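The next part holds the structures, each set out as C-alpha cells.
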Structure P
Amino acid sequence: MTDFPADSILVLVDVLPSGALPKSTAGLVGAAAGVGTPVALVVTAAGEGAAAAEAVAALGAPFVLVAETDAVSSSLTVPAVDALAAAADLVRPDAILVSNSIEGRDVAGRFAARTRSALCVDVVGVSRDDEGVVANHSVYGGSYNVDAAATWGAPVITVRQGAVEARADGVASPTIDTLTVTESGKAAASIDSFAEATQASTRPELRGAGKVVSGGRGLGSQEKFVLVEQLADALGAAVGASRAAVDAGYIPQTAQVGQTGVSVSPQLYVALGISGAIQHRAGMQTAKTIVAINKDADAPIFEIADFGVVGDLFTVVPQLIAAIEAKRA
C-alpha cells in the first residue's frame, strides 16, 4: 500500500447516482490542496470506481482511494462512514474534508461521533497555522468571521459548496489504490429503490453557482418574478429567492436562499426586491460581490451590499438587461 505524505488531507468525494462527481468537488479538492496533499476517497458501486478516481485526479488529487461496494445501493450513509473510517486509519490525515451536502453532513456527523473526532460544519474556508488545520466560519448571518481548530486529532470539516475559489492542478498520473473495508454492521436505513430525477434547465444549479440572481417579496407576484429569471438568463446565473417570495408562492422552495434554505457563496449575488432579513443574509453574505436593488433606502440588504441601487426594480432591471445585451451585441 502507498506511503501517504505527512501533510495528507483526506477528502471524501460525493458520487452522484449516475457515477459522476458534483461540481462542488473541485472546490473541495482545491481547499485540501491549499493546506496539504489531497488524498481523495471515492465510495462507489462495483465497477464504477475507476472512472470516479480518474475524474477526481483530474481535479487535482494525486492520491485516490477507491472503495467499491454494492452496499451503497442498498444502505444509506453507513457504507460511506465505514469506508471513511478505514481510509482515516490508513492515511492518518491532518484533517478530513467533506462536502456540506445533505449526504456529506450525515456522513461527517456519524463518522465524528464514531471516532470521537472534532466536527466543524459549513465552513467557508480552511487554512493552516503552526498547530494544524483551521476551519474558517461565517456565523450569525455573516456578521462575524471566526476560526475553529481541534485540540486533539484530525478535525472533520464540512465545506460549504461554492465557498472555495481555489482550484488544484490536475494530476496526469495519480496513485490509485483499492481500499479494503470491513463492514461495521451499524444500523442503516435501507434503500428499496431510487430513480434519478432529471430536470432540464439551461441555468446553473443554485448550490455552488458562480452567479446568483434572487428575488424577494418586492416582485409583487409570481407573474412579475419572471423579471428575476430574465436577468439571471442575461448573466448566465442561477435563480434564487428569499423565504418571503417562496412563502408567497412566487417560486418553489428549492430556490430559497437563507438559513432555512440553500447557502450560497457565488462570485456575484444580485438581490432584487429583497429587504435583507438576517435569515436571508445567513445564506448569501459570503458572496464575493453583492448587488442590491430596492426602493427602500433603509433596507438592511444595503448594509452588506457592495453596490446598491435605490429605485424601482421594474424600471432598473429592464435597463440593466438591455445594457448587458447591448454589450454582447
Structure Q
Amino acid sequence: MRIFGQKSRSGFSGWTAAEEVTQGIDGSDFTAIITGASSGIGAETCRVLALRRVHVIMAVRNTDAGRAVKEAILKDIPTAKIDVMELELTSMDSVRKFASEYISLDLPLNILINNAGVFSLTSIPSRHNIELHFATNHLGHFLLTNLLLETMKNTVRKSHKEGRIINVASLAHRYPKTIRFDEINITSSYINLMAYPRSKLANVLHANELARRLKEEGVNITANSLHPGIIYTNIFRNDGFFRVLFRMASKFLLKNVQQGAATTCYLALHPQVEGVSGEYFADCGIAKLASQAKDPELAKKLWDYSLSLTTKI
C-alpha cells in the first residue's frame, strides 16, 4: 500500500485535490449523474465536474439541500450547468421513477457516479424490509445502473466517446471474507459491524461483474470502483458516536472533501484511465483488492441475487 502522500503512477497522491487532477480537462461534451451530490464528496464532485463544464445531474434524497448546493456552485461558477432531481435509493419505486423521468428528458448520459452512502452501527430495515446499508449503498445503485444502461449505450454509440460508471466503495470492503446472502436481511436492532463493509464489498463486486459483462458485449463503457480515503462527511449522520469521533480526527488524520473527491473526478474525466475497466482505485491509482473482491463466482452470485431482489420489489 502506498504511503498517504506518495504519488501513484498517475502523478497524483492522496493529498491531491479534485481540481488538480482535472486541471485543463474540458468536459463540455459530457453529462454526468452523481448520487448523493448534496453533501460531502458528492457535492465537491459536482462542483469540480461543473467547473470542467460537465452537465451535472444531482440525484439527491433532499432536493432542498441539493438546490442549496446548486446555488452555491452557481455563485462561484455562473456558467455551471446543473440540475437537481429527487432520488431515494432505499426505495426501488423512487429509483424507477428517477430513471423514467431522466429517460423522458432525452438527455445523454456519459458518466454515472454511484456515490451516495450511509453508515450506521445499527442494522435497520429499509422501506422494503432490506437491510439499510445493502439497500442504500448497493441495491439502489444496482437497479439505477441497470435502468440507465441503455441510455448510456445509446450515448456512446452516438457520441463515439467512452462511457464511465464509477462505484464509490471503501477500504472497508476487505473486512467481510464473503457475502452470506442468507444473513443480509437480518435487521433486528443489534450492532452489526459487518453491514457497512459488506455493502462496500458489494460495490466492488458489482463494478467488476458489470465491467466483465460490458467487455463481453463489446460496449465502450468502463466500470470501476474506488476508495476515496477516510473523510469526515455526512455519511455518519446516523451515528452520533462516530460523528463526534471522526469530526475530531478529521482535523489531524483524515482527508478533506477536496482530496476525497479527487479519485472520483479522476476516474470520471482523466484520459489516463481511458479503456481501464474492472479495477479498484485509491489516491488516483490502481490499488490492491482483497481476494474476496476478485472472486468472479461471488460477483456473479451477487448480481443474480440483486437482480432477483429488484425484480420482486
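Looking just at FRET efficiency 1/(1 + (r/R0)^6) of positions 42 and 202 (r between Cβ atoms, R0 = 25 Å, to 0.05), which of the labels P, Q belongs to the structure with the highest value? Walk me through the numbers before you get to the answer.
Values: P: 0.30; Q: 0.85.
Looking at the calculated values, the largest one is Q.
Out of P, Q, choose the structure whose coordinates give Rg/Rh (Cα atoms, Kirkwood Rh) equal to 1.01 when calculated.
Comparing all candidates, it corresponds to P.
Compute distance in nm of label points 7 Å out along Cα→Cβ at positions 162 and 194 for each of P, Q and report the one that scores greatest.
Largest calculated value belongs to Q.
Among the shown structures P, Q, from which was the value 13.4 of mean count of other Cβ atoms within 10 Å over residues 154-161 calculated?
Q
Which of the displayed structures (P, Q) returns the greatest value of relative contact order in percent (Cα under 8 Å, 6 or more apart) on calculation?
When relative contact order in percent (Cα under 8 Å, 6 or more apart) is calculated for P, Q, structure Q comes out on top.
Given -12500 as the derived value for helix-only ellipticity at 222 nm (-39500 (n - 2.57) for each DSSP H run of 4 or more, over all residues; to 500), which of the supplied structures P, Q does it correspond to? Each step should come with its number before you reach the end.
Numbers: P: -7500; Q: -12500.
Value -12500 for helix-only ellipticity at 222 nm (-39500 (n - 2.57) for each DSSP H run of 4 or more, over all residues; to 500) corresponds to Q out of P, Q.
Each reported figure results from applying straightforward, stated rules to the coordinates on display, with no laboratory input. Bear in mind the structure is a predicted one, so any value in this text is a computation, not a measurement. Cβ atoms are built from the backbone, for glycine too; each structure is taken alone.
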